Structure I
Amino acid sequence: MSSQASSDAVGPPRAATALVLGTFVVLLSSTFFRHTDVGDAQVYQVVARNMVADGEWLSLRYLPAVHPRFHEHLPFGFWPMAAAMRAMGEWALRPLFTLMSLGVVLLGGAMARRLAGPWAGLAAMVVLATTEKFFFQAGYPLLDPPLLLLATASAFPIFAGKVRAREWALSAVLAAGAVAVKGPFGLVPPLAAILARAVADRSWRILWIGGAMLCLAAAPVAAFLAASPAWWEGYVVHQIIDSVTGVRSDGRMDRLYAVKTIVGRFWPWLPLVVPGAVLALGWPRRAADWLSAGAQTRRAAAIAGLACAAAALTLSLPARKIWHHTLVAYPLLAVLCGVAVGPRLARLLSTASRARRAVWALACVLAASLFASAAGLDRLLMDPPCAVATEFSGELAAVRPGTAVLVVSDRDEWDVISALAYEHRVQPWPAGCADEAPSEVRGAPLAMVKEALWPACSAWRELSRGRGWVLAARISTGT
């Protein structure tokens, strides 16, 4: 048997995939057992709680003083959260979202495998599973895990399939689900795949059919929005249009921010994008020849590289940008990295004994991840817990759910508000002065006051102090 045949015959043992997935679960769960200030996850869980309490699936609310009519995101992405809460309780959310993210890792590996062989698939899984900005929030109840799962799955048939009628139909259904979760961002991976295949195959047909497929995928959500004036104004006008034009400024306005955040956050694997680009471009030729296993590998790298470039360009179009919007490009980047190193790995690990060494290496990575998690990896990845979970936790734990709590500051304190609402189930109300509370909560018994504003609070007595905050009780209530 020739060495090429041997290389083709020996792929990663099944244990390798299990070890990569195990490492991913260990890394993402390392932050599960500690207070987190991931504000979006707290906000979304409060919204989902309200859906369950109200028996509502389309009319969303957050807090009486903050987004009493919640139109920041479409309602459909909250359905899995609300359904899990109703069926099993809030404990089920993190396992559910962990499973979704495991699906994203498997899809990334499957795409790379289809394009460039089994070792490329395994490498893509390793890259995605161990990229910090991906695994850090992968198990939290955010919109990103279902978005990435559906959007990546939608890109898969186009990215690596024969693009027949059934592939187009499957991609359209999955893209429609992704759009339902997070609007236009659900179209980014399938759009990138369509553009990449159209250029790589020099096919106008793929471009036109793909464009029609994207329109069909967006049609259900477009029909819902057209039939709901409140959602049209709240989501389309004040979220999408204001973000695209820059009217909303609660983000980054740098035109190249999407590219910069990928360069700054896709670590430790960003260097593997370089050999991927070399393969895709075929230059320098000697380096490309050393990396490749033939024309098929170069075509695979070209498709993956074009898809990554198209995704980065698309994400750069809105004026308002937020870093986690770029997560939809991470599976594509992982595929490019896998394609870049897959052929070399196939040659280096061309025998069964060498393949087993790779398994042992992955076992060592899993062991190191377990050790790091036990040793306090969460302290490196997360900010210190806020005062809501530390200095004030005892007093707040005794407060009845639904109690109004003033949050007094001269700036927006969305993270403190979300922590209070999620962890203690109270009703936070932002205020500029504790003695001049909004009329709805004039009798609020508690207030969290910024230390700089505390001397002006005459009707309150201090209970506790920490992290630049004072927790105070209203004197007249006798609390």
Structure II
Amino acid sequence: MTGGSLVGRLIWLAAGWSVALLILTGAGLSIVFQRSATSEFNQGLSEDIDTLFSGSGVTQGQLYAPAITDARAVRAYSGKYWELAELRDDGRLHPAGDQRSRSLFDQEIASPPDMAKRLAAAHGKLLFYETTGPLKQKLRVAVRETHIDGYPKPVIFMVAQDHAHIDQDVRGFMLITAAALFLLGVGLIAAVFVQVRVGLDPLFGMGREIAAVREGERSRLSENHPSEIAPLAHELNALLDHNQEVVERQRTHVGNLAHALKTPISVMLAEARSTPGPLADMVERQAAAMQGQVEYHLRRARAAARSAATGERSSVAEVLDELARMLERVFPDGDIEWDADEDLFFLGERQDLQEMAGNLIENACKWRRRRVTARAALSAPGRLRLTVEDDGPGLPTEARVTALKRGQRLDENTPGSGLGLSIVSELATAYGGALTLGDSRLGGLRIDLDLPGVMARGGSAPP
């Protein structure tokens, strides 16, 4: 079983077992109550038969029975009946004389067709059966076959009573039990939910710590975890340490490579420039191209290494403020407006953000008439967008793709190497971002730079 919520699984599993057990408990309690109520009801019928038997006798060959003092036994069709009967030769019951309760009036207590077999199997013991009364009531009948001195045939004592109130009591008990068990089930599920949430809170806490590491708020997970997940925290910290070690090693290799290549290329350029001639010119051009390629690929390697590291973040507002102050001195004939929340941070190194934002704002300053604006804000969870606009001549749609290529200059009269936008694009790609060009609301060029970013908790950068 994969996917889904761990909390949901635990709650549904506990809820399923709880509901099943509560249903079984409710059914069991209802059965026990019904049996208890029926047993008590049967006991009352048995006592009535004992009363009939103890007061019955024979006078001058006629069978008589005492009157039961229960008022229902004398009220017609009241639901409480008694009768003395005997078996006919055909095996069916018929009244013994006129010995029956007044409540029966002109009716008899109905008996099943196999009554003779049941009585024979009971051997004089009490037996019970269900039947229908004169008013279609559901009756429970107690029957006992016995002998009375002086009477030639076995006498069958029958007492019947409407058991509707027993069914009503059972239904009432079942409703009360169901309501109580329902409330108990809701309480159990709520308790399970709280228990699961509290029990799994260390896992949620670890998730928050990992998110804080990813967003640069901390560099490692804390060691204060329960014993069950402490090994996981330890392994994650070890993975973070290993990742940081790999990044540092890559930076060291990149630095060593830079030093190893730059010096020979510089020597070749110096020698070529000191010895004029066709060969020297060719060597100088190729060495300059090599130098540009080395710078380009080393810059990409450094950016890729830095983007792989965790825990790095830089204040966007601070970087934009520094760049605006510096470039206003370089380009004094205009305004540079910037806007960024103080809590907004770029998930990467400050140097890379300075290089990307600096290139974009400097490029806008070169082409502006008066105004340059730079605005940064979150564009989606975990992403920020830096937008730089100017009021210059803009850039035709067909020229925008060319502008992002390395070394491409759209105007040879404007100072620069043609590497600015391509450098920004490469760095943004290394961070999983992108650079797009469009039309500015100010009338010139609009550049959107998408980068990883976060709105920091507490509004300040980490130490």
Structure III
Amino acid sequence: MENKKVAIIGAGPAGITAAYELAKKGIEVEVFEAGAEVGGLSKTIDLWDQRVDLGPHRFFSNDTKVNNVWLEVVGKDYKMVDRLTRIYYKKKFYYYPLKPFDALKKLGIGTAFMCVMSYMKERIFPTKKDGSFETWVIGRFGWRLYSIFFKTYSEKLWGISCKELDEDFAAQRIKKLSLFSAVWNAMFPGKKNKHKTLVDQFAYPLDGTGMVYERMKEKIEEKGGKVHLKTAVKKVNCKGAKVDSLELVNGETKTYDHIISSMPITHLINNMDEVPEEVIDANSQLKFRNTILVYLKIEGEEVFPDNWLYVHANDLEMGRITNFCNWVPEINNGQKSTIVVAEYWAYDTDELWNKTDAELIELGKKELRQTGLIKDLDISEGHVIKIPKCYPVYSTGYKVPLKLVESHLGSIDGLSVIGRYGAFKYNNQDHSILMGILAAENIAEGASNNLWEINTDYEDYQEKSTITESGLSHDE
């Protein structure tokens, strides 16, 4: 790839990591980001003299490649954060990961007994799986636990019934988690029996999650690469089955030898020429869910102890609440107030998505007070951020149309598609970083990493490790 030019569309974790890795290898790179900052969904913003993320973005990985890159960028400018996460259900707060005696006490003997009986029923007379999230989770945990701790939150997030949500979502996010392993971990905690969703400590940069990607941008530019902000890409052009150029929204066209795209896969296909009709039809079946973030400034300190909470209450529209004062003190800049963010999810046509900022702030204030978390503390400010196309929706059978789209894009020489948006994968940060690393290896070293195989529970690591307070710890 010497003297070759590579373009990267999007400066989220996947795109900016790919550019960073290529720039280190001496390859000429240009990044095109539609927004004003790098980091995508993992960026950090300044708000009311503090630093806040777009919701709770913890970083955790067992992949040594990913951890090495993260530490290379962050250096020693991070702290280990002790995670406290709870579930709000029927006006009570349940620890997550599960604490059996806490759950038993709050559910009550009768409900707890029914949960156990429902779980045992599945061991003897298992529910027949139909490909849905609902039957997958019921089969793993029983109907009662599913209805309490999975159904409401999942339907808020996706905006569809759990019967219409593909089991692939459960298989990716919680495939190795069982009721037995959750209880065992609560009774006998230890690294070896720790499921990824139950990790109780994680590394966090002193200047917010976005610090990682801001530093990558600086390193790219130091190496001669370019990062264009507020510069949206309209389309990718091909000559035959080979990438040729990209066209910017402003009409400018630039030629490249390779293009890495992390823009929404639906936008990529919709704006390409000579796409087969069946691929266009398949692409139209892929949908994304939007996020609404309502930031509220609470006049008080130590408001509640959680990093974030999951809201499983039917009478509240919000789905998650994050308290930024409980991450690292550096992002709070010595302020005496607390910033929390309430998360809502919607489709473009939903009434919620089309509410004004003032209406959403009032909704956030009202619902936050309903939880009892802030008692009678004053809420002095509100701020709204709407993020379109955050979550790829895993509707039942979604893999069939996705496979057609993947096949078409995979047939184009010189095109790599990565990231949550780009690959239609429900990635965490570490998975997107891994996609960026492996995409760069393919281009710079002629590697043959199959980027489509990297999913949210990708664990085929050559070497396992975790980040600790003192640096990298290699797992046995």
Completion exercise
Candidates I, II, III; percent of Cα pairs over 28 Å apart computed = 57; producing structure is I
Handout entry: Origin of the value 8.2, where distance in nm of label points 7 Å out along Cα→Cβ at positions 353 and 433 was derived from one of I, II, III
Key = I
Fill in the blank from the handout: Value 10, calculated as relative contact order in percent (Cα under 8 Å, 6 or more apart) from one of I, II, III, is from structure II
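Computed from the coordinates by the stated procedures, all read-outs in this text should not be read as laboratory data. All values derive from a computational prediction rather than experimental measurement. Cβ atoms are built from the backbone, for glycine too; each structure is taken alone.
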